[in-house]
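Q: Quick heads-up: structures coming right below.
The numbers here are math on the coordinates, done by the rules we state, and not lab data. These figures come from a predicted structure and were not determined experimentally. Cβ atoms are built from the backbone, for glycine too; each structure is taken alone.
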Structure P
Amino acid sequence: MASISAAGGAIDVQGIVSQLMSIERQPLQAMQTAASGVNTKLSAVGRVQSALSNLQTAARELTNLNTWKSVTASSSDESVAKATASTGAAAGVYDLTVNRLAQRQTLASSTFTDSATVIGGGSLSIELGTYNSGTNSFTAVGTPLSVTVAAGSTLAQVRDAINASASASVTASIVDDGSGSRLVLRSTAPGEKNSIRMLATDSDGTNTDSVAGLSRLAYDPTAAAGAGRNLTQTQAAQDASVTISGLTVTSSTNTVSGAIENVTLDLRKVSTGSTSISVATNTSSMRGVIDKFVTAWNEANSTLNVATNYNAETKVAGPLQGNNTFIGLQRQLRNTMSSTLASGSLTRLSDAGIEVQRDGSLKVSTSRLDPFLATPEKLKYLFANSSDTDSTVIGIARRMDTLITGVLGSDGAIPAATDALKTRQTQLTDQQRSFQVRLTSIEKRLIDQYSAVNKNISEISGAATSLLSKFG
């Protein structure tokens, strides 16, 4: 094993120790291989856990009763109105006529030279409410907004003061109509209840005249024109009005909710004729939830197949091959998926056109499934039925949810397998660490031993050379 070098008779200490240590390290390599196998199994268990979690989420969507109440609404003319349905809307067709749209009130002042024209000072009190032309009365809602206008304020400064104080209930702007500048006041929300009343307290002592001062901007709809009603209404506050199957309904906005139960209408323009609003079962949404469940099952089934089977083509075994826990889990899942309800029009998935294939995957027959979506009560029973007294009539998706809850729960098979593998992983890590310390000690001892041998050989070689020189 050791060899004498040509120069000085020394041996190759590092080479000898390296060869010996390669033998000593063989148990460590076995530990590392075992640790790698544990890591591979942990990854496989993690993939199975993720796939089952996705399957459970999909199953729970099928057990949600609102899934089977999904409806959709459509309009024959979306330029007139768009319809949106929510859970609980009743299927049917409704005739809609949009008589008028809701609109915001707009008021305009008389013409001023420009925005720098001095208006005056004082204060403005702005209220929103409802004006009744029949009784010439104004019913205010809420607390009036008080706007302080400094003495000598210009038209632009009055606008700014209103916008700074009006708390978004009204907006003020200045419009140049070609003949001069006008202050334009607009309510920010539509509807008759958002009509504007703006009263002035003018610093010149006259609060209603339209000749001079801040009072020129006053607007009391109950007052006479030019004597407190000094702005011109260019657009009245107005509620929307629609007729639905002969019934007239008003709304302060152009969004009408509740006139058709659980249907919202977005009004867009006045109609010249009748528009059809159709509410129907949302078969597309229901089919989507079923397809999601099928896809999640196929992914879970494939993940378990890859993890537990032996691939004859690649000659590679799955990381969980022979693991009774996961083989048993796969059997439970497949039994649940192919189980039968004791009663009902649809008792098996295959009755609804969802067939189990030879590899355990599911395949959907659209021609057989889709007819059931139009009246989904049978599908709801097949997937989501529940019972506190008879487990034989519990729906397939509900059974799957219960099974996976147990498997993924704190005392379930997946956490137990994960904990066991992590414990083994920790053990192997500790063993490798301890063995590495031992290898370091062995390597040091070998270096010391062979260095001493090397020194002795060098000394003997030197003595021999000296002795031979004397006889030379």
Structure Q
Amino acid sequence: MATPGDMRAGSVGLQRFGLGFALGQSDAIRAEARDRMLAEIAAGPPAQPAGVAYSGAAEIGRALYAFEDKVKLERETKRPAAAQPSMQLANAMPADGKATASAPQNQMAETPKPAPNEPELPFRTYRDEVKARVDLALTADTGLSERLTMFWSNHFCIGATKSNICRIMAGAYEREAIRPHVFGRFEDMLIAAESHPAMLDFLDNRLSIGPNSSAGRRRGRGLNENLAREILELHTLGVSGGYTQADVTNLARIITGWTVVGREAVLGFPGSFAFNAGLHEPGVTPLLGRRYDQPGRAQGVAALIDLARHPSTARFIATKLVRYFVADDPPAKLVDLLSATFRDSGGDLPAVYRALIASDEAWKAPATKLRSPQEFMLAAYRATGIQPNFGQILGPLGAMGQPFWQPSGPNGYADTNAVWASAEGIKTRIDVAAGWGRQAANAAPDPRRLTDDILGPLLSPETRQAVARAESKPQAIALMLMSPEFQRR
């Protein structure tokens, strides 16, 4: 039989590693929290969001190019009639000038016209992906898989506002490059993330050309180092990981040719990943003291595998995981444990997670972490039973500063309290919580009972009293959501 200590520890664990206790869940989940999380790790890849419009990047790319061709044609037909003949001819010819005039019309026919007041295709797809992603998190058991997906999606982040490709593919990127590898090997996730069309567009590798490649000699264009720099600084070794500017430049050479298939579909499905040998820098290239002479795409894959297995990568990832889950100032012993597990297992992520979840130090650390806006929103909707529409997702997250897949830079959203605990940030949370209190008031149970159920052994006398003395049901629910026990994990 579970002791009060077990129940309290389980409550802490559900908030620290998961998404918190959900309305309607059995209290047994608190006593079983650690075992359930270990079982979740053993079960394999996280579930995929349901009901999204497109299966993946290739299908999305084709739809996006058709949409952009349609928009272009509509824009040009509004110009003076005298300009029409030459413009129609230009529209009939793709960039290489080789295809027939029928291709754009066929593509445009496949793009459904949005209903009245519906946003255009890129934002509409982003909206549907976000909604499906949130719906999945609201039905999760402990929420560990979803929290890990959030961590890795932010670690290998893209920005949906960068371009049409990034916006329309943001959800597919997480579904294709992140989720299948959350309970796999780090090197596989690294390769999947760096070769995804959304990443190649976000960090401009599709613009990178080997200076001595056939295309580089012909066009007089050269390297773009954005993706190479972030692979080293943000995705693997870390800023203090021991690389130099020469390594950045050489990695950029190694991954030239990693690009996105254009609308002409010469190298594959439009919008999908392709290796273009004509853009690839030829020859042997050194990186971190090793020489890479593999042919074509294999050269980049070999370099990424070595980066994934580098000791600096193990420590960098371990530090980020402990900071994300446990404390802004990561306990050194826990970082050492996860780093050693990462190295010894060859980057086997389930082994790293098991070491984290099995560690008593990770469970007993004080609850000092403030839930991020995304964590706060998901926990609040799980606790109150609110079934949000897209506006009820985008609005609060936009106000609190963490909409899905829209960080301001390639370093992703911050994972420390300083960013989220400002006076303005807390004031915004209060306003958001008040709105959720009003939304939940009609359907939610009595706030006192709700607070007892959701916070369980974590509930303090002060919070219980504040909820009991609230002037209204909406205010009582808001007070529960803003309580220290709910906000901190």
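Q: Quick check for you: by FRET efficiency 1/(1 + (r/R0)^6) of positions 132 and 236 (r between Cβ atoms, R0 = 35 Å, to 0.05), which of P, Q is greatest?
A: P
Q: Tell me which of P, Q gives 3.5 when you compute distance in nm of label points 7 Å out along Cα→Cβ at positions 300 and 428.
A: Q
Q: If distance in nm of label points 7 Å out along Cα→Cβ at positions 76 and 180 is calculated from each of P, Q, which structure is the one that comes out at 5.3?
A: Source structure for this number: P.
Q: Tell me which structure, out of P, Q, gives 68 once percent of Cα pairs over 33 Å apart is calculated.
A: Going through each structure in turn, the value belongs to P.
Q: Another one. When helix-only ellipticity at 222 nm (-39500 (n - 2.57) for each DSSP H run of 4 or more, over all residues; to 500) is calculated, the result is -14000; to which of the structures P, Q does this value belong?
A: Derived from P, not from the others.
Q: Which structure, out of P, Q, was relative contact order in percent (Cα under 8 Å, 6 or more apart) derived from, given a value of 18?
A: It was calculated from structure Q.
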